[in-house]
Every structure is written in structure tokens, then in C-alpha cells.
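Structures for review follow.
Just so you know, all these numbers are worked out from the coordinates, no wet-lab data involved. Quantities reported herein were computed from a predicted structural model and do not represent experimental measurements. Cβ atoms are built from the backbone, for glycine too; each structure is taken alone.
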Structure P
Amino acid sequence: MLSAGLFLGLFVLYWVWIAIYHLYLSPLAKIPGPKIAALTTWYCAYHDIIRGGQYIWVVEEMHRKYGPIVRTMPGVVHVNDPAFIEKLYTLAPNVRRERGWPVLNMFGNDKAMLPTRDHDLHRRRRAVISRYFSQQNVRRLVPFINDTLGDLLERFDKWAEAGDIIKVSMPYRAATKDVIQSYAFGEGEKCLSMPDCNANFFAIIETNRLVHISVHLPAMMAVVNNLPAQVAKALIPTVGTFIQFLESLTVTIEGIRNSKEDPERRTIFHEILHSDISDQEKSTSRMVDEAMILAIAGADTTAATLEVLTYHVLSDRKIFKRLRAELDQAIPDPTQFPDPAKLDNLPFLNALIEETLRLYPSATHRQDRLAPDEDLVYEYPDGRSVTIPRGTVVGMTAILVNRSPLWYENPDEFRPERYLENPKSFKRMLTFSKGARQCLGINLAYQELQTFTAGIFRKYGPYDPKLKEQSGPTLELYETTVEDVKTHADYVTPGLRPGSKGVQVRIRRG
């Protein structure tokens, strides 16, 4: 038997060899970056788990020091150059791009379309769902989006009557969840009809530093995910609500599957479950995972954008006046719902939405990909190049590249006018990702943002304390500054600074 000393010596020798390989012999050794990031993934884990979603800012500092391409983990590269987007996130039909392991570990399985690694399987799964999010099909949802706007404004009016201070994230999340829930499953209890806007549900999907544990400790999360439901509830009480959410999705999916009658309005899962795709792809466990991601992503991301947009409109009267001037012309009667065709042609409204999406992307994680069949070549602006071997995980991040001075002048400034001065800047950003894995919900997100922004600010204006009598219903920011909306941490979605309550408003009838 090996002595303890010999075993320890071999153990140390093994790790010395690993360190030498990562630092000097790896194909990625030529890519600049801090030595500790090249040595171990735990450098990333420390900043994301212990410090709470701070690695993205460490990566930003790496780029300032080392340049547009850096090594952020032993087998992971990060690029912060807009010119590389089309190469990494290509739309070319015969070029494969797969998810990197950090994103795959985050989800824990590949049942749903979003975390599917294999390029071809992802493409097949996406084809089943994507048609429901085309511009044409989203336009068919406008009557329901308008009804939801009506529900939202009704809640605002009740809060105005009560004199309550509200966090706008709650009704905004409720509104966007009501839309995606209706489209995905059909009618159900509306969040906006609940006294607390379904606060318990949104509390369980609130992300924090723990989201990064699954990236670096996937085995631990696998154990947690495989615990019996009762054990999981006992160990982690908040998990109980989430398990109930999954159980309700299971009941909904099975109800749709076993339904013999066509619903009055066909929904996403009615169509999928009664389509001719394989039974395996229509399995309840896979459909529940698909439904879970649609419900959470559809509710959280657009609402976060609308919250930040509300702050900027209320904090800058010039922005409000320019927006209201457009809305007054497009919607002469404030009691009428906005016409989506007219909203498409409102330059400042759409510039305002675009600038909010650019500066405050609702997905903050590093969008990792790998090219399984080809080496990727990154070309520096000065003509030098570096080869990234096939199979290497390469990422870019919206919150960094969206603020590139190569694309935008004064990129950290919130200035919607930049899109009116240069219309080519529209939809240039990485907020919805790019390529074959671009966010499916992009058309729905834009439609909701247009409709809700127009409806809210056609009715409400910023409260003016200098006036004895306001000209109409108003919204007043309450204990909210720009620091309350800035992205403080990467929790996959934006994490606000500790202690921030987000955007709070006082609503008045006039």
C-alpha cells in the first residue's frame, strides 16, 4: 500500500502539473488575463458566490487592463468587442454553436429548449416554439395585452385612492406574467387581480448569489434537486412554494394533454401537446421545464426593463415632455388603448425603450457559447489575431458590450436621442443575445414595452410639487435615486444594491 507521505507527494505533484499546464502549456495560455483566473474556476466562484455576483465587474476590469479578449477561467474566454458578435453568435444555418458548461450547469438539466447544449436538438426544439413568438402571432395578442394594461391602470387608480406607496416591480411583474400565462396555458387566476399581485410567486423566483452555486457546485445542486419534495420543503422552506408552482404546472400540462375540447383560444401548450412531435419531446417532465422557463422569463425580464424606464421618465421632465408629446398625437383619447401600428412609428417612444434595454439589460450573465467544429479567430483592432481552439467556451456579456465606446458616444449616459441621431443603432445591442439562440421573446417584449409605456404615460405624468393643482393623474418617485436601478450584481438577472427597494412611487389622481 502507498504510504501517506507518498500519496501526499503524488497529490501535490498532480496539482503542480495541472498548474503548469494551465499557465504555460494550455492552448489558451497565450490569451491574456490574471494568472489566478487561468489556474482555477474558484476565482470566479469567489467573486460570484462569496462576494455576490461581482465577477462581471472583475471581468470588466480585466478588459481595461489586458484588452478586448481575456481568459476568465482555465477553459473559458471572454470577449468585449462588438465586432466579434456576429462571429460568435452566428446565424449561418450550417455553423454550429452550443451552450457552454457554465450556462448548462446553471440549469441543471437540458430538458427545456433554453439550456439544450446540442445545436441540432436545440434547433428542433426552438422550431416548435418560435413560431408562437413571431411578430404576426404577437400582434394577435394585442387585445389581451391591452386588457392587461387596463387591469394595471385600474390597480394604479385603487392605490391612488388609498394613498399607498408602491414598488412598481410588483404590478409590472404581475402584468407581464398575466400575459405570458394566458398565452402559454389559457385563462387562469390573474396576478393583477390578487391583492398582493402574487407576491409569494415572485419572491421565490427572485435571484441572488445562490444562483451561482449550481455553476460551480453542480453535484450539490443535483442532490438538492433530487430530494423528495417533503424533505426539500423541510430543509429549505421557501422551496415549498416553488414545488407547488411546479406541481401546478404539471396539473396544467396534464389537463391540456387530456383535454378533448378545443379551447376558445389556442395556446402555446395546446398547440405543442396536440402536435405531431415525438412523445418523448412532449413528455410531461420536459413540458413542465419548458413552461417554467417561459413563465419566469416572460414575467421577470420585461417587467425589470419597464421599472427602470419608469424611473428615467419620472426623473427627467425633458424625457417625459418629449414622450407625452408623441403619445398625445398618437392617442388623442387617453381612455382608448394604444394602436400598435401607431406605436411602431413613434420615434422617441422606441428610442426610449431601446436606450433602457441597452443600458439595463435584463440578462446579466455571460452568454457563453462554444464552436464544436471550428477554431474561432479573434482579430484585434490593430490587426493582430489570436486563435481560440474549437470546443473552448467563449462568452460576451450584454451589460459590458452594450456600453462599448466603439458603438456609442458617452456610453454610460442615458440618452434616448442617440437613436434618433443614428437610427442604425437600433437593435444593435446584445440584450436579447444574437444568432440562432437569440431570445425567443424579443417581439413580445417590445410589444409589451410599447403598450405599457404608452398606456401608463399617456395617463400619468410626473408630480410637480411647485403646482397647487396638477394637470392630471401623476406618479411621484418616492425615496428612489438612480443608484436604486443600477445593476449592482450579476444574478443572471440584474441584482440591485443591498438595501434598494427598487423604484417606488406615490400615485395621485390629480
Structure Q
Amino acid sequence: MSDLKKNQPLGEIFANGIDEKQLRLVADKIFENPTIENVSALKKFTGGWCFWYYRQDLGRVLYGQDIFGRKSLCWKVKDNKETRLLSFTISSFPGEQNEGWCEVRQGSVFLMDFGSSEFGIEVINQNPYIQDERIPLWDLRIFNIDPLQMMFHRYSYDEIYKSPDDEENCTFKFYVYNQSHVLDAGIMLKPSTERLNKEEVDLRLNPVAQEFILRLKEALYKYIPQNEPKTPIPILFSGGVDSLMLSILANEVAHPDTQIILISVAFGQTESDYAEAPDRPRCIEAFKFLKQRTAPRNDRYRLVHVNVTREELAQCRNAIISKAIAPLNSVLDDSIGCVVWFGSRAKGQEYNPAPDVKLLDYENSPFALVGSGADELLGGYSRHRARFIEKGFEGLYEEIVLELIRSGNRNWNRDYRVGISTGKNLLAPYLDDAFVEWLNSLPLELKMDFSLPRGQGEKRILRVALKHLGVPDMLAFAPKRAMQFGSRMAKLENRKEKGSDPCIRILSN
């Protein structure tokens, strides 16, 4: 813990996913003149990012995160009932439930002015839950703030994030709203409204599916190290179409000597439980297909089974997973968070090991690939089909837009925290900026078609692309399973709960 000194005119900065020098240049202009033009310059930073920047000389803090919330940034405000002064804290990994923490809205930038009052600040550069020095974590705490002098500005990427004019609807009840600006998110959050008839879809689908492969491969080049053959590539692997596509293309992108480690998670108490987890046999079939594609090599793909007992689940949830999920606390957050955590930690046993070929140290790899974003972009959830049946194309379009503007705070902030708690940065190629921009330029009919049966209409372009790569029908047209059901996580808990219910197993920690 370190106090900032008065002789530091430009204060302190924390940048995750952004070049610090470039951020300073942009942020200093915003501090000096917070116009929409200066704030819009932040859009040049692509990929996942979050930051905070404190200017001691101005008594201001600027903070925010990228349009899809691919990192994590949280804040909380506490008031001292005796002094009536406030404290304000920003953290990427708060690790606390029931303490007033909230996630920073994805795609939003905030400017806070604490006025001329005397207040204190401290930077906390240690986290009791994260021991990996490769993970950037710096917390900022500002205390003894006079609420009457505090002003708050919000710059949002979409109209849905406009700050409310009615103070009664504000999260804060004690600051002054100055004004609300809206940044144009353009095509990143707004898919094409172009419509195609069946003949046009039939004409364009196959060429576009082939372009899908090329575009996603371009995204993977940004995430997979090209000159580090001894660094394995872990992939959280269900055998479903999202992770299968990443696994196929990773083989084409990675260094020839790099091992690709497929991580399959299952929950249970016996070997029979693990074998009967719905995802497990599909993982094995997909693994066999991948091995066949790379024959005669027998060491390119390795399948690791992570088998989790009820006792280990409870122990790890209490020790760290509940802290990583915080401040979220629903049953669904717990289920997904636990599956992702055990997959990211990746402690398991290799399935059908290749003889005389050493399995590299994949547990300490600094990253893992995940299929996040595919369902949101390509209509992979059952609610998309239900919305189409109920409201037609217009209802489906509205639902897809909602996915894009809320999934960062629903899923991706949480998953980032879960990943870094195991020392891994979870990388999502489907959420690459350029790839998303291209996908959103396509008519919905090329990406999904809910006139087709389940397993065919969802993520249609992805399934057709897999067929171009020689994937058999049993894998290319396998219906989606939610990870908590495919891994038997939900069955192990054996509780009649709704996904939106508060999870007592988290909140009791």
C-alpha cells in the first residue's frame, strides 16, 4: 500500500490492455477539455482494456473499460455517517460480496471531480487472492471526499447507457450530474438490418462461411504466440462448435511444435459420473477427429480431463471462486464461474496419452482460449429462437442487440476475474474487434436461421464453416448445451434454483 505524494503532478495511472503512454496522451486531453471529441479518441484502443487515471493536480479521476467489457473494473462508494464524508474505490478484483461493489458499465468512461476539498488517496498494488506477477492489478482509493463538491460525468457508447436525469434513479444519491455524453458505437453494437430471401441466402452462405474461417484465423493470429513453441495453447473445450472451430484453426496458426491442450471439465463423485457428463463423450469424439486431421502426428492435440468432486468444488469455491465471481452472486454466476475456474486452472489427467511424448506444462500457460461471444453474435441461445418465434425478425434483432450491450457485465467481466485468479488471461477470438465488425455487417439470415431445427439454425454460419473444414455432422450439428449442464455442474449441486436467484453458497462465504 503506498500513499501518493504531493510532488507527483500527473498522479497515478493503471492501464490493462492499453499502452500507458498512449493512454496518458489521450486522457490528459480529456482532463484539460472533456469534450465528446476528446473522449471519442479512446475508441482507437482496440481489444479488451480497462484503466483508471488519477490527476493529483486537478483532483480528478478518469476510468472506464472497453465496449464489450473484456477485462474487469469495479467501483464502490461508502459514506461515513459520522463525518458525512465519502470514500471511493476502483478495483479490477474486489474479492468481496455484500460490500457495495458494482461493475463499471461496459463501453463507458467516467470522469469524477472531487473539488477543492482536502481528501486522501492511496494506491494498493497487492491483492491477497492474486499471486501471479503477470496479472496487472492496482486499486485506487480516495477518501474524505466532500459530497457537496463532488461532480460526476459519464460518457457512454450507446443510448441505453445514458445517465438518468432523475436523481431518484441514480446509483449515487449524493453527487451532482453535470451532463451525459453518448459515443457512437456504430457497427460494433448494431448488427446489419439488411434482409435476405431464401435464394439470396443460398447463394451467399457458402462463400461467406469460407470468409468466416479466414477472418477468425486472422483474429487468432493476434492471440496465439508465433515464436514460443514451448508455450502450450490451452483451450476450454466442450466439444461444441465454438471450441471445436478454435481448436481446428489454432492448429493452422500456432508454431508447428506447439501443443494444443483441450481442457474438458466434468463434475461428479465417481468415474461413471464423469463419463456420463454430456460434454465428455462429445469431447472425446471431437478429440479423435482432431487427431485424425493431424495424422500421422500424435502429439499436436492433447485432451486433459478435469474431474471435480463435490468436496473439491466446495473447498475451491470457498477459498477463491466466490471471491473471483464477486460482486456478482447469482446461481448462474456460480455455475458458470466454477466451470470456467476449474477449466482455467486445468489440473487434470491426460486422456489416452501419446506414447513417448511429454505433455508440456500447460497449467502455467499465461492464457487460455475460450469461445465467448459466439452465442451472442450468432444466435446460439434458446432465448434467441424463442424471441424469433414470438416476435419475428424485429424481435430477434432487438434481442441480439441486447446481447451485445449487456454481456460484458453479465459474463465477460466475471470470466476475466475467474481466469486471472488462476493466473490465466482468458482470450476470446470471437470478440476480436475486427471480427465482430465484420460479423455485424452480415445480414442475420446468414448467421442464424430459426426455421431450421435445433442444432442447425443456431450459429448457422459457424456450422457451415465447420463442414467446409471436414467436420462430421454429429459434431457440426450438435445442439448447444449450457456448460453447467454439459459438465454436470448443475446436477452435482442438485438444487431446485433459478439461474437468477442469489446463490447462498457464494453469499455465505
### Query
When distance in nm of label points 7 Å out along Cα→Cβ at positions 69 and 253 is calculated, the result is 2.4; to which of the structures P, Q does this value belong?
Q
### Query
Computing helix-only ellipticity at 222 nm (-39500 (n - 2.57) for each DSSP H run of 4 or more, over all residues; to 500) gives -14500 for which of P, Q?
P
### Task
Could you tell me which structure in P, Q was used to calculate volume of the Cα convex hull per residue in Å³, for residues 245-316 alone as 104?
Q
### Task
Supply the structure label, taken from P, Q, corresponding to distance in nm of label points 7 Å out along Cα→Cβ at positions 85 and 213 with the calculated value 3.5.
P
### Message
Going by relative contact order in percent (Cα under 8 Å, 6 or more apart), which of structures P, Q comes out largest?
### Response
P
